[in-house]
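Just below sit the structures, each encoded as structure tokens.
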Structure P
Amino acid sequence: MKSLAAALLLATLAASAADVAGTWKLAYTTENGLTREATLDLKLDGDRLSGVLASDRGKAQIETGKVNGDEISFSLLRRGNGDEITINFSGKVEGGTMKLKMQYGQHQPVDVTGRRTS
């Protein structure tokens, strides 16, 4: 009986994760004042998040990702010019809008806004 209750609880929690699967257009302004855009293609399996971020700087796979209710978090590894930089994203999803904070290295967090495109 306890295992059935635990299974039902886990199913309920997974079902309550925000439906973030699909394509999102992200926009943000760098600390240098440059406006940037990226496309985020997300897949959701329970509360596990995977996908690809593509921008003018190339593509990067989501290394780790999770959705818990309306909260979303993921990280990816950017490679270029002989460097590897881990970029962390966290925030909330409200319907067709995503509001994230992007953090990498010792830089100040950057506000990122996402809009669902599909």
Structure Q
Amino acid sequence: MYVLDSSILIDVLRKTERFKQLRKAFGTIPLITTSISAHELVVGARTDKQRFVLEHLLTGMRILPHDSGAAKQSGQIERELIHAGKSINTPDALIAGICRMHGAELITADTDFMRVHDLKVHLIK
């Protein structure tokens, strides 16, 4: 299962060059994201048109929740990185925890996820 991070979903909405690379690399994968990425996109939608397009996109997607299992995973991720002298922002730790909980591979443009142990990351530049 592939999960699309907020950075990639923004590209999907804007149909950017990076989105074209994603389609070339992964074909027509099912659109799956996390409740955290959905939250970030809703916060960032500034115009009525952006909110309309976003609502349409999210309605057609599977959205993985941040539940108790994901909370344990994300807490462990953040703790491990802190002890290793590394950092990750909390929303990214939550997204990583959801992905690890579901055994999902994350597609992102954010290199911070590369620090997370046992998380398969596909970095799209």
Structure R
Amino acid sequence: MKHGRVCPTLKNCKGFTLIEIMAVMVIISVLAGVGVRKFDEISVSASAKALEQGLSELNSRELLTWALVKFSDQGWVTDEALFAQLDKNMGTGYQWASGPAVTGGTLHMTSASITIARTPSTVSSAGKWAAN
């Protein structure tokens, strides 16, 4: 007898019993189940954070475009002309469901989305994007 196990026919008793292997499989299954749920939560949270950053990026682009138009030879003419010059392509992962229009739109990032409204630019201020 070695290590508390009975080995009637073997000289050297090595390996795991079926019960030990099943116990390890149960533990691994529980850990995997918890891990998958946590991964889903993190994924949704990351998408929401990416949308917040996308909204901030839109406001930065709006301000930059407005400043470039103001300093150009032509200057600010209309909000529609400024909006036409605005780069609205947010990059990989982002998709516009509706819009973007001069008044706003719905921006998607994987499983999350945000509806945003745009305040028009004027001769004295840049347009502003905000979540509805």
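What follows draws every value from the coordinates through simple rules; no lab data is involved. Here the structure is a predicted model, which is why all the values come from computation and not from measurement. Cβ atoms are built from the backbone, for glycine too; each structure is taken alone.
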* Comparing FRET efficiency 1/(1 + (r/R0)^6) of positions 37 and 85 (r between Cβ atoms, R0 = 25 Å, to 0.05) across P, Q, R, which is largest? -> P
* Structure responsible for 36, 20, 9, with Cα extents along the principal axes in Å, for residues 69-108 alone calculated and labels P, Q, R on offer -> R
